[in-house]
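The structures considered in this document are given below.
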Structure 1
Amino acid sequence: MQHAPIKMIALDLDGTLALANHQVSPRTATALETIHNEGVEIVIATGRRYRTTRFVIENLGFEVCAVCNGGALVKMHTGETLHESTIPSNEIACIMDVARHLGLQVTGQRDSHDRGGADFVIDNAVDWHRQTQSYYDANAAWCEIGDITTCADELLVLGIFNDFEPLAAFVAELQQQCPDRFNTILVPHLDTGYYYCEINQSHVSKWHGLDQLAQQFACDHTNICAVGDQLNDLAMVQAVKHGVAMGNGADELKAAAMLVCGANDQDGLLDVVDYVRNFNTSLAL
């Protein structure tokens with residue numbers, strides 16, 4: 001069977017490429033830049049918004065394209081928007097009805113680089129829990145507070161910060177009230193001890209955004225190696241031919257991956273660079 005070369009490596013950030021304070025290991029950064037210069041496109045695929053994705057790109061040391069907001073926003077290496085999937089008003093209303101009923105605060109992410117203004121909006125219909133307050137305190141310079149139901153066709157993804165149990169209850173009720181309309185993923189929020197629920201339209205995932213970008217580089221799933229650590233990486237790890245889970249990743253992701261590399265704080269991505277280079281070299285023999 002004819003094998004296709006790997007032309008693109010897609011990397012999640014938190015738990016995969018990024019270390020504390022948006023840092024990147026120097027050894028990993030050097031290896032990624034070297035293979036990038038050899039012709040393999042390095043791409044970020046993250047749940048982060050573009051501003052905080054930029055923090056990591058700057059520490060990486062060279063410009064790359066980025067799939068942000070869980071796949072709803074795709075940026076070229078120049079910062080130009082290639083693709084965005086905004087949420088229509090009827091979808092926002094469905095989510096907000098459930099969240100407000102349960103007393104949960106929703107955060108709506110937007111592309112401020114193209115639209116101006118704040119990166120995100122926090123709903124003001126219910127009192128804030130400590131997790132929302134903590135997120136606001138850390139990001140107040142880029143935040144607006146208001147009625148999220150008035151922000152249709154601006155918001156890319158909705159999210160809720162809270163403990164695991166309230167978020168699991170929200171997911172169950174949302175699926176009951178609005179079956180098959182949304183992707184909802186619960187992931188630990190960095191090192192805070194609480195969780196983040198990411199809410200996307202049903203067609204949006206990291207693979208959705210990555211596929212938009214791949215078409216710009218004449219790639220398809222056979223040419224891509226995708227690496228992640230959490231369940232919001234599952235769609236892209238399963239979709240591509242070369243799906244990789246970090247050694248520190250979730251067990252379900254490891255079970256779905258073709259390869260498990262080392263941990264992100266131990267330069268585990270060097271295993272991925274070696275795998276890609278060896279795979280491509282074998283095709284030339």
Structure 2
Amino acid sequence: MNMPVNKTTKQRKKRRGRTGDVLHRLSKNKVAMLGLFIILVLVFISVFADVLFDYEAQIIATNVPERLMAPCWEHPFGTDDMGRDMLVRILYGARYSLAIGAVAVLIALVFGVVLGAIAGYYGGIVEEVIMRCTDIFASVPYMLMAIVIVSVLGSSAVNLMIAVGVTSIPGFVRITRASVLTVRNQEYLEAARAIGRPNVSIIFRHVLPNCLSPIIVQVTLRIASAIISASGLSFLGLGVPKPSPEWGSLLSAGRGFMRDYGYLTLFPGLTIMITVLAFNLLGDGLRDALDPKLKKR
């Protein structure tokens with residue numbers, strides 16, 4: 001009785017292919033799917049923020065008669081010291097926080113993967129130079145380096161992306177190099193060299209595609225770290241300038257009212273926590289789905 005079932009299961013896996021098999025295992029992870037759902041909702045709100053909300057009337061304009069209202073039916077998250085609805089500002093702020101996290105990780109991904117692939121593939125003096133520079137770079141606390149970069153470039157969303165992205169490069173260099181080292185002596189690479197393919201083509205067409213699994217997981221986890229870093233810098237006044245409702249800026253604006261109006265920091269803080277948790281849950285789910293040891297499950 002087990003033979004037909006096993007045969008059918010193998011046929012289904014064969015039809016799905018590797019990508020389909022990974023997505024199938026990911027879909028079985030309910031916790032990871034919860035994280036993905038939260039992320040998709042936030043992305044939807046970010047993309048259509050200008051359609052859902054009136055920036056001038058709901059985000060910027062003040063309403064003094066309704067200032068510092070406690071959470072109620074009309075304002076579920078209360079209002080700030082200018083009478084602006086906190087729920088609307090937090091939802092609109094998702095556009096800034098997610099964009100900063102995504103672009104910062106993209107910057108780190110491009111530079112980190114290229115440098116890590118070169119170090120892992122060529123080895124020797126090239127690897128030593130890249131990795132020692134990476135070690136020196138990583139020895140400086142990332143938040144301190146980000147503060148220095150933003151202080152030099154000035155406070156803006158673009159400069160915040162650059163600062164957070166630059167501080168994330170060492171992590172991608174190390175994980176890419178480690179992945180490349182595991183495949184650089186494989187027979188298919190020897191065959192590619194034997195037929196005269198250039199090294200650049202071998203790296204991008206044969207090496208990196210076989211190192212994507214840990215890099216993909218790293219991307220999801222780094223976005224969570226980037227959101228925290230960006231919020232921390234904005235909290236210190238080095239991020240997105242006011243009155244833009246970036247989550248770190250909302251925390252900073254509400255800290256002066258914590259004693260009597262704690263909701264001004266509670267809800268932005270919970271939003272950051274839930275978003276970071278969602279990316280971590282998705283990252284853990286992707287790690288499990290991409291693990292070859294779990295293919296038989």
Structure 3
Amino acid sequence: MQFNRFQTLSDIFILIGLVIFGGLIMSLIGLFISMSLFHLNISTVLGILKGEVQIHEVAFLKVLNTFASFGMWVVSAFLLIRIRNYDAFTTWQVKRPQPSKVLLVLPLVFMALLVVSAILIRFNYGLPLPQSIKDLNSAANQKLLENFLVMNNVNQLIANLFLMALAPALFEEIFFRGTVQRLLIHLFGNAHIGIAVCSFAFAAIHMNVMQFIPMFFLALVLGYVCHYTKSIWPSIILHFLNNAFAVLVNYYSTRMPMAKAMAEDNYTPSIAIIVVSILIIAGFFFWITKDNNHQSPPTHE
């Protein structure tokens with residue numbers, strides 16, 4: 001069943017409201033559960049929320065952030081689907097990718113993406129941005145992220161792989177590629193514009209000016225992979241691999257010089273590796289787009 005653009009635009013505005021609603025509701029639920037789980041009183045929690053975070057209280061914020069993210073991205077998308085009586089599996093494209101063998105080559109594609117992203121990070125850092133723009137990356141947020149990535153044992157590593165790699169990949173792909181991208185493609189009537197706008201929103205929502213370009217690039221790749229394979233699973237896997245890699249290099253940064261360089265965005269690949277990586281990415285997209293014509297906007301069933 002096909003809907004007109006006015007209804008699609010109204011869906012987008014409804015979704016924005018549901019993001020706020022879902023985030024607030026799940027944050028409250030997560031707050032009470034986290035307080036009970038970590039045995040914190042209200043005064044301690046208020047101090048944490050004001051930014052007075054001790055290193056042993058970071059786990060509380062990780063769990064709370066996971067609840068909030070679930071509400072913002074998954075609950076909002078699910079409520080929109082229920083309001084409009086869309087089919088969740090069809091809308092989110094929860095099905096086997098085409099071709100199904102694409103899943104086997106995703107680790108190789110991801111390694112190629114890492115190389116290209118490393119170059120884009122260096123390019124992004126080298127841009128002559130005004131200091132006011134650079135200051136958008138607040139020191140408090142950077143410090144909190146650094147605390148999130150502190151891992152002293154394998155148990156903390158596993159927890160971070162779940163809370164900072166798997167959960168965000170699943171939640172964000174359901175929202176951005178599974179819901180927003182499809183709405184935008186239908187709104188604009190053009191797959192490329194819809195994917196580009198969705199990717200820009202994805203990069204902007206992370207509020208990291210100094211890594212905006214590599215995030216936008218990654219989002220474009222995720223968007224096109226989801227679009228051409230007609231499945232959300234490849235984008236979820238690539239997203240997870242990207243997040244998990246960030247967690248792992250931070251865990252091993254004190255043990256391996258290469259991991260330390262990557263964690264600090266100081267890794268510079270050779271020209272040969274860059275060329276091979278670009279060829280891998282180009283070949284991958286040639287393969288998944290071959291004999292496919294997905295330019296028409298999707299329909300909700």
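Just so you know, all these numbers are worked out from the coordinates, no wet-lab data involved. Keep in mind it's a predicted model, so treat the numbers as computed, not measured. Cβ atoms are built from the backbone, for glycine too; each structure is taken alone.
Assorted remarks:
- Origin of the derived value 1.4 (distance in nm of label points 7 Å out along Cα→Cβ at positions 32 and 248; candidates 1, 2, 3): 1
- Of the structures 1, 2, 3, the one that 29, 14, 10 was derived from, the read-out being semi-axes √(5λ) of the Cα gyration tensor in Å, for residues 48-127 alone: 1
- Given 7, 30, 36, 20, 6, 1, 0 for P(r) over Cα pairs in 10 Å bins from 0, in percent, calculated: source structure among 1, 2, 3: 1
- semi-axes √(5λ) of the Cα gyration tensor in Å, for residues 104-271 alone derived as 40, 15, 12 - corresponding label from 1, 2, 3: 2
- If relative contact order in percent (Cα under 8 Å, 6 or more apart) is computed and equals 28, the structure in 1, 2, 3: 3
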